[in-house]
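Coordinate-derived values only; no laboratory data. Just so we're clear, the structure is a prediction, and the values are computed from it rather than from any experiment. Cβ atoms are built from the backbone, for glycine too; each structure is taken alone.
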Structure P
Amino acid sequence: MTRIYLESGLKRVFACSLEWPGWCRSGKSEEQAIENLMHYVPRYAVVAGRAGLAFEPGEPEVVERLKGGATTDFGAPEKEPVADHAAVGAEAAARDVALMRAAWQLFDETVALSPEELRKGPRGGGRDRTKMVDHVTEAERNYARQAGVRHPPYKSGADRDAMRDELAAVLGRPWQGAWDFKWTPRYVVRRVTWHVLDHLWEMEDRSA
């Protein structure tokens, strides 16, 4: 059994795993979102494997339904499931951060292997490689602010890596509920990892 939650907007539904941050896909209906989520099992297995974790998900079981908003329909999951407000022990926090770091590593490797000009979408749109990288890293910097990690715009790859290391250190600590920021630690991990993987997989698909 794989516990998932659904976040539904007016036009789009996200199906997201509770236990595996970043494993989250969307569709036009609940059924399509769940189908797309399961279709990505082999691709997420690469992430879990890089983190040193066995990934053998069972049948999906919906344990929570959330009402999404404009961000949901725009294409990003924006709601925190109830589980993200529960205490997080040291082992669970370390596991989540390992998955986030695995996503970062795989994204950087994919960038290095991808052409600058990526295949356009069916309507002729889509960012090329450098613009996609800039989008991901800037969004990540803004997400980190929700965990109290504040860095100015990057001037180098070392600046980005310093932010990532600080964010991983913050999110890798046990959490018992005393949190002064907008997003819970687990949701920060979830949002960062999802965004990195979403564009990693897009880059892979548009490089083919």
Structure Q
Amino acid sequence: MILEQIPIGPMQNFGYVLGDGKTKEGAIVDPGWDADTLLSAAKRHGLLIKKIILTHAHYDHVKALQEMVDKTKAEVVIHEDEPFDAKRYSTAIVLVKDNDSIPIGGLKMKVIHTPGHTPGSICLLHGRKMITGDTLFVGGCGRVDLPGSDPEQMWQTMQKLRKMDDGIEIFPGHDYGDTPSSPFGHEKKHNPFLSSGTKEDFFGERL
């Protein structure tokens, strides 16, 4: 699998280029800014972008969505619970749910529904790599004090993610940590939101 993490925009965002090295079919994840930067990376890998995947729909993750759709004609993939009118941007919309698979050439990205930051937040898992959007950062997790966010759901999501294999590496939606990515084993020990022992501990850290 091709996975390139790309710093974009003024808010420490990461966008991602995904691709199948054999078929050369590709996807862009979270085109918040700098569409041309993301497309240039895809071109370096020889990828034809067929999908634009949104981990969630906050403006800093979709600001360049229309430009990306116009330049690629790719379909837009988003969780069915995310409160976002994707049809404003494209007529080719794919709604996904927990445990669905998103095909990218011969690859299959597993959808993991991780509500809390937003109702339709998702993570994307293939092999030992997981794109976590604004659900889980290196050393942190997404805010739960925004419209549509839910602390209780985020707590449940953290319990779900704590079950992930220690060797899976997370690739977050923002460059907020000491490193751009990190294995779950490290996060379970050092990320206070993933390692919180009780719900009260978690709320004490996050709220």
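At a glance:
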| quantity | calculated |
| --- | --- |
| Parent structure of the calculated result 13.2, 39, given that Rg and Dmax of the Cα atoms in Å, for residues 80-151 alone is the read-out and P, Q the choices | Q |
| At a computed 1.00 (FRET efficiency 1/(1 + (r/R0)^6) of positions 72 and 104 (r between Cβ atoms, R0 = 30 Å, to 0.05)), which of P, Q | Q |
| Among P, Q, structure where helix-only ellipticity at 222 nm (-39500 (n - 2.57) for each DSSP H run of 4 or more, over all residues; to 500) as derived comes to -6500 | Q |
| Label whose coordinates, when FRET efficiency 1/(1 + (r/R0)^6) of positions 88 and 120 (r between Cβ atoms, R0 = 35 Å, to 0.05) is calculated, return 0.30 (choices P, Q) | P |
| Among P, Q, structure where FRET efficiency 1/(1 + (r/R0)^6) of positions 48 and 96 (r between Cβ atoms, R0 = 25 Å, to 0.05) as derived comes to 0.75 | Q |
| Highest-scoring label, criterion being relative contact order in percent (Cα under 8 Å, 6 or more apart), among P, Q | P |
